[in-house]
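There are structures below to look over.
Nothing in this text is a laboratory measurement; each read-out follows from the coordinates by a stated rule. Remember, predicted model here, so these are calculated numbers, not experimental data. Cβ atoms are built from the backbone, for glycine too; each structure is taken alone.
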Structure P
Amino acid sequence: MLDIALVGIDSWGVELASEMAGESFLSLKLICEKNLELQSALKRRFPNIEAISDYKDILYRDEIAAVAIDVPLEERYELTKSFLESGRHCLVKSPLTDNLNEAEELAQLAEKKGLVLMCGQIPCYTGSARLLKSMRERGETGRLRFYDAVQMALPPLKKPGHVLWDLGADCFGLMEMLVPEQPIYVNAVSLEDSRRGSEDIAYVSFQFETDLIAHFTLNRASHAVANRVTLGYDEKTVFWDENETDREIKIFSNSSSRNLSAGELGSGVDRLRNGDIYIPRIETARPSKIMLAEFCDCISKDRKPLTDAEFNVRVVRSINAAMRSISGSGTNIPLWAPGWM
């Protein structure tokens, strides 16, 4: 059994704490939260788990083999580096950091130390995402022509950073998992909400060496919630809406038929019609549980996780490039693959 500590407890951390408290393959030994009011609430909710205020105390607890980190973005690099240097495996809320050099440094440090550094991108562990990944790997989807994602969230209570860092990390990580090639350019624009003084709307497009294009709508100003992805293949269109009751995927078979309704004098225009609609069964296991199981399995078997540090380096690279594009009023910014650098 893996003994683990949780440092910081925002919404991601609360979900993990609830999941870890009932698991048999790991043991949540303590929770570190410097906010004393939150710490008191934690003690009431998890009375059998020790709560502390200073993360440095964990460094001297030899029984703690791994740490899950859910602190603000600006604090993740230093904490993750400290725990890696002390020999702990780390599961970190994505993104690892907002600095590409720091993300690469953490990935190299974990590799040097022989430790698992995993990014907690829960959307990648949903049944829908894993099904689409396995379909692609089995060659059941064909060539991908377009990828379109819409992510809308309620405005955060705390003063937020840029919407790209808030919503983009998980969205771009999902693209990294489901799209079989790396983008070569990105362009983006964003809009500041004058009422809140933060940039809450962004439109981002990725271009690839093939004729594939990926587009993202990221929005925290709509006062509505939406989370959907559409993948267009040569002969199929996959529609995935996480807000539907069963979080189901709908797979449409594309076909066309000649318009002959006007007889021989008809226009001869091809009209697209939808073929069969297939709704596959989606595994109902909670994605946070699957993610934690992946983390523990990677540690026990000394293998890289699906969302490893290099995976997140590419996500951070994409966000940084999109931010540069925004600064340049939507200009194309190159995304160099690691092998080109």
Structure Q
Amino acid sequence: MSKQFEVALTGDFFSDGKPRYKQMGLSVFGEHPGVRYRPFDEHRPEILPEQLGAANGAVVLSPKVTAKSVSHAENLLAIGRFGVGYDSVDVPALTEADVALFITVGAVDRPVAEATVGWMIALTHHVKAKDRLMREGRWDERSNYMGSELRDRTLGIIGFGGIGRALQRLLSGFGMNTPLVFDPFLTDEQVCGVGCRKASLDELMAEADFVSIHCPLTPETRGLIGDTQIRRMKSNAYLINTARGGIVDEDALLAALVEKRIAGAALDCFVGEPVTTPSRFSQFENVILAPHCIAWTDELFRDIGTVACQGMIDLAYGRRPKGVVNPQVFDRPGFRKKWERVALQPPVFGP
């Protein structure tokens, strides 16, 4: 039997053994008979070693990846995160186990940015409230819900990576003011060069009409938007979080909404996901909620899946995938020996 490179996919991609989503990039594997894929037998919130088994790679949607997950990773080369966030992955444990982690850089930029624009318009035009007026036969109350346009308003972007930049490009035709950017990893020149203005977090919170969060959840960003920051917001400003729960202090945001200190919010992510009981933010008509899927589209899953599956193909044929989070793993003797043993072609160890 010829050598095979096996890729496992977590159980939440499938229902009754069949793909749950219209497109997941699996067609990429069809072009490479030496690479095969299999679904996990079941979905669990944390990956177990026996689920990985002898797999050489695993594409992960929502389960956590812990030190226990990779405790028997003799054949596992890489975890491919289906997305760009990796706070659910114990990266040091993967490195210690000689396992690479890569994310699908670029694939999420347009869908998340587009969803953010949609939420900005929905908030300022009171779409949720106006829909309810019609459903409840309250036509004569429409004058109580005058909206506002994006024109002449200021966007504040926290985290100016691919998604933040895509958002700025999409909004360039709406007649908004120069966007404000808070990103300590970028210089003034890098921000100004694309038509934005770099600001401190305090400046952004005080001046922006929309505060849109697009940074990863890290020890530095956990609780980044707390009571002090929210109190700086204008009374007609909106907070939008499509990044990760934990970046925003939910208690502080709730208090601001109860006291009507800000105009509203749109939240796609929460502390303690999955949230399986009604959210405490459901009480507010000026808040839009989604279960961490506002950007999920057929196109998103196609593009993320294609990048994730191509990353596994690259590893199978001895090439480094894009978006590796722990590149130092490629210098570890244990990883190199494993890669030489399981790859279908001799690996290239250079950068």
Structure R
Amino acid sequence: MTIASEFEAKFAGSWPAKQWRELTIIVAISGGADSVALLKAMLSICEEGAGEIVVAHFNHRMRGEASDADEQFVIELCRNHSVACEVGRAETTIEAASGEGLESTLRNARYDFLKASAARQGARFVATAHTADDQAETILHRIIRGTSVAGLAGIRRARELAPTVTLIRPLLNFRRDEIVCYLQSIGQPYCEDASNKDPRFTRNRIRAELIPYLTEDYNRQVIDSLLRLGTLASETQEVIDSVVSHLKDQVVRVKSDGASVDCLKLAMHSDFVQREVLKSIWRSQHWPEQSMSCDHWLLLSSLAANNNSEDVATMHLPGLIIARKKGGQLTLTRPKN
């Protein structure tokens, strides 16, 4: 078996192509090795059907002519493979002083474009080229910043991108060196993005400095260790989610503008489970969970645990969420305007 056929067979094993061949799929392509390999692997297992592959490339306009050259590379790649291509461009050159602020701005712009592309094309899925190395870097990044068990699970293989669109990541089982080797074996060129070495980005410093340091001085298998941690955390979170889902059905009543919680029943469970139930309300309401810090969750759970039936307490939380506790009931609302 050749390097290419082995890679494509492994890819086919993680991609239920027969189930999805009637669907249109957006493939996010930057022009880098990972995304080019994703497109080539998808085309290698593509079957006849009503669906089609549509490439989506977003030009962040961060690197001037180099960014435009990447765009032209992707357009030509699609032309050579007779694949439809959507191109989006940032309206203005994106600037930011903070590395993480810039990362967030770029990510949001890219995903907004992918959602819009999926809507225009009637696509049910959007595929991105996140790899096992990206997974390990994400887990380590979250450990450094501070995270929960759910955060340790890292990047999910699939998640909702929009109400009718699912984001999928078929390359999460592939290491970066496998991908480069695959492209070399089929003689497929790709772009080198200089921004991947920009020290303003925390992820770049983790990739270029921290992981090599940990590998050399502490554990040569550090990436494998991080991936195992992610798998264990994901399995643990599945158990937690099952417990929380069952309890939520008993103690939470969803309303048009929020939810109410039976705190007397909730108090029968551990502090951790109580916080997880409250977090599940945020997710089901599509409220901005990322802006809720650990201190916010602790304050909210303390409010829920306050059983003074005579007092009425109000708390204002990020995202314009209002928590109001009276007796054994906690009401969570967000003004519609």
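When you work out mean count of other Cβ atoms within 10 Å over residues 57-64 for each of the structures P, Q, R, which one comes out largest?
On the way: P: 14.0; Q: 22.6; R: 18.1.
Largest value of mean count of other Cβ atoms within 10 Å over residues 57-64: Q.
Ranked by distance in nm of label points 7 Å out along Cα→Cβ at positions 169 and 289, which of P, Q, R sits at the highest value?
Across P, Q, R, distance in nm of label points 7 Å out along Cα→Cβ at positions 169 and 289 peaks for Q.
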